[in-house]
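Taken together, the values in this text are just the output of simple stated rules run on the coordinates, not laboratory data. Quantities reported herein were computed from a predicted structural model and do not represent experimental measurements.
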Structure I
Amino acid sequence: MRLSSSSTTGIMLPLIIIEAIIFGGSVYVAVAVRFMGASHQEIAASIGWILPEALAFASIMLPSMAAMGLYQTHSREEPIGMFARVLAAFTLGSILSIVLFYIFPQLYLGRGVFALTLLFSLLAIGTIRPLFFQFLDERSPGMRLLILGAGEKAQSIPTRMRRRTDRRGIQIVGFLPAAREEIQINESLLLSSTGHLLDLVKEKEIDEIVIAQDEMRANLNMEELLECKLAGVDIIDLPTLFERQTGQVNLRLLTPSWLIFSKRFRLDPLSQMLKRTFDILMAVIICLLTLPIMLIAALAIWVESGFKGPILFRQERVGENGETFPVLKFRSMKTDAEADGKARWATENDDRITRVGRFIRKVRIDELPQCWNVLKGEMSFVGPRPERPEFVEQLKQSIPYYDVRHAVKPGLTGWAQLCYPYGASEKDAAEKLKFDLYYVKHQSLRFDMIILLSTVEVVLFGKGAR
């Protein structure tokens, strides 16, 4: 399968077509089962012509699946997480379908047919998807890459992209050493070229060139690279490759110029308004839905503390543009947890955490009062988790570009929380920063929805809580 270098959607196009056929075909199967033995005239009298309903259902379900990130090529989720996304997509699609039936009654399928359609399509997609990704990993070679360089930077590609999902959609054809470069790549992976770079590119059918030379200014032949570019070959740098394939930013390769020339890092005014509206709606909905849970949690904290002591806990955190604000949480630690005034990371089996606190932290109930911070505009639902000022000052000194994560509002959940377990050290903070910077660069309402949906899995299975 040859892929377009301008987009990874080509990898998923066959799956999109297959699932479009499943969604449309499920309507026909549901009608056949629901009206088994009935004549065509009786079916037509009941639900009308089937094709418009089938097309409408497929047109709603495909965007619902896409909105939940189910057509992303670099997904590294476990099957249970993927199935949770599919269920959420079906829930969203069902709601949108009901709205469509209300607006256009002529498209109404009937409760029986609609329920059977959802069931058949869910069963079919639950079967097809694992088979497709297995085929994709085993048979699809992906976009053909030529790596310019064979030194320390180039060696980080096989080292840091060991997982099959990190290499999904690409095939590394080989590494082309630069002059006076200390080779650190296995000999079997090296290529040689005595002629023009474009000749090698055509011979190896290269789709994309990755610049990974240790000394780029001295070794790059800009004229040859321009020839390749004009011939339709994409040229990217090493940080962009890591970012695209792994969903994180490689801090070791990060430079000020990469940050300066990046396109995002700030949403446009319309996107900011949509995100703020989304945050307010979600905060109100979550507060209403979890009010009984919050009341029970408050009562449990009060009882465990002997009917004394605070139920809520306020703590200074660093937010957008480095400004501090008091974050609101249910108290999960003893009242004298930091009696000496020194800020300390929470650790595994931390003896400062109460019995109730251990449970509410595990299922994230302690975070629910932060909906108030969201309503006040101090936080967003999705973003980098806010850190304490004492730790921020410490981390800024030891981790390059740590302050960039404060370019956006902190969130109740975030990309780093999904991709990396609970962090309680400088090393963990550095690892999480890779994902925080990826989010800051790629933030969007669609990305927020994907993160929120994946957070359901984290809450249900208690991943990363401490």
Structure II
Amino acid sequence: MLDFTALAEAQKENYLHDLMDLIKIKSVHDDALVSEEYPVSPGPTQALLAFLEMAEQDGFRVKNIDNVVGYAEIGEGEETLAILAHLDVMPAGNGWDTDPFDPVIKDGNIYGRGASDDKGPGLAAYYALKALKDQGVEFKQRIRFIVGTDEERDWYGMQRYFEVEPAPTYGFSPDAEFPVINGEKGMVSLAINGQGDQTGALQLVSFKAGLRFNMVPREATAVLTGVDVSELTQALTKFMATNPVTGEVKETGDTITVELIGKAAHGAEPELGINAGTYLAKFLQPLAFTDHARQFIDFVADKLHLDTRVHNFAADFTDEVMGDMTMNAGIIEFDQATGTNIDMNFRFPKGITVDEITAGIADDAAEYDLTATPGEFKNPHYVDPSDPIVEVLMDAYRHQTGDETAQPMVVGGGTYGRLMERGVAFGALMPGTPNVMHQANEYQPVNQLIQAIAIYMEAIYTLAAK
């Protein structure tokens, strides 16, 4: 048997070099730069091309599919073990202590956008496969390391892969946490829309919070007219004394701008964040807004504020195995011309349908003259803990960590693992390590990433070696 721990440690220098190079690529989707050549915009495609070039130099068979997805392959056989990772990252946002696209290592952690989601873990799994290949291990089946480029948006790249390539037999996605995630909740976003008319002296010119549906908004800004700046400043000082946000009031010509800063978090765990948008609505609620501005502010303040478990709607739901349904108000916007635009993102367990969720939200939204329309959705995914893919991965984790009490988990996050009937998520965040995915100062401990290489090596070897 190979010494997976020693082999992983031997990869450290080269692994960190390649990881830093990947993080330096700003692989954030940009709608304005989408083209026929770059369907997911140039940044994510640049990361894909860099990875495929590296894999080809390392001796893998590689393929680029339409500049949106690609793979590195080794082995032969009728069965395919797939490892699915992604190279795109969330927008960096503000609040970083370092440049998010110029990675640094300090205090044993590597900091940068993608360090934990998903360039760090994805590359750890790749290096595990590379180390086995370099040791001369022969494989009894085909292994494909598949990389997508828009996991943080609509999964177009990976969907394209499954359209033109055969489905893998089984596999895992290194895009979550250890030990093994064998269940993922369903996901759906509801678009909440309404008009923007208002007749009072006080006008809500605009309100904006959030960058993506799957991030808790860190920052929120409202532009007002018809309000006294000194009174608003005093009110904000009082509000900040009793609420976990910071902010300021600024006067520019005839308008007053209020800015609040909370804390970003992954939309799958909205309770870990501080939603600046809902706090801003709560702060503005005592003001004398009228008509649709009034309805927008009240809806956000009364229905969305501090509600991550849908308790304020007739749609809350809990499953004994998969847990609570969660809700994240990821985008909260209002404009005089275009009206209300809110993206409410739900992670739901088995036992409730998208139609039932929509009906429960729509009934309450109608009271505020707002509509609720569902977008595309993904159903819950569950792999039985007795499936060999779960058992082998659990054993690899236990052998390498000594954690004999660990059990498979169900989470609200969504990974590429759910695209396979026998697909799970597997690392690389260790239990007890803070989850800072989608947050400022994203990082992952270097020693954990190296340990993850050893875990992935043992798992791949056990599953696929001759």
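Have a look at I, II and say which one yields -0.41, -0.56, -0.64, -1.13 for log10 I(q)/I(0) by the Debye sum over Cα atoms at q = 0.11, 0.13, 0.14, 0.20 Å⁻¹, for residues 270-373 alone, as calculated.
Working: I: -0.41, -0.56, -0.64, -1.13; II: -0.34, -0.46, -0.54, -1.04.
Source structure for this number: I.
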Given 23.4, 77 as the derived value for Rg and Dmax of the Cα atoms in Å, which of the supplied structures I, II does it correspond to? II
One of I, II was used to compute helix-only ellipticity at 222 nm (-39500 (n - 2.57) for each DSSP H run of 4 or more, over all residues; to 500), and the result was -9500. Which label is that? II
Once Kirkwood radius over Cα pairs in Å, for residues 190-437 alone is calculated for all of I, II, which comes out largest? I
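Comparing I, II, where is relative contact order in percent (Cα under 8 Å, 6 or more apart) highest?
Largest value of relative contact order in percent (Cα under 8 Å, 6 or more apart): II.
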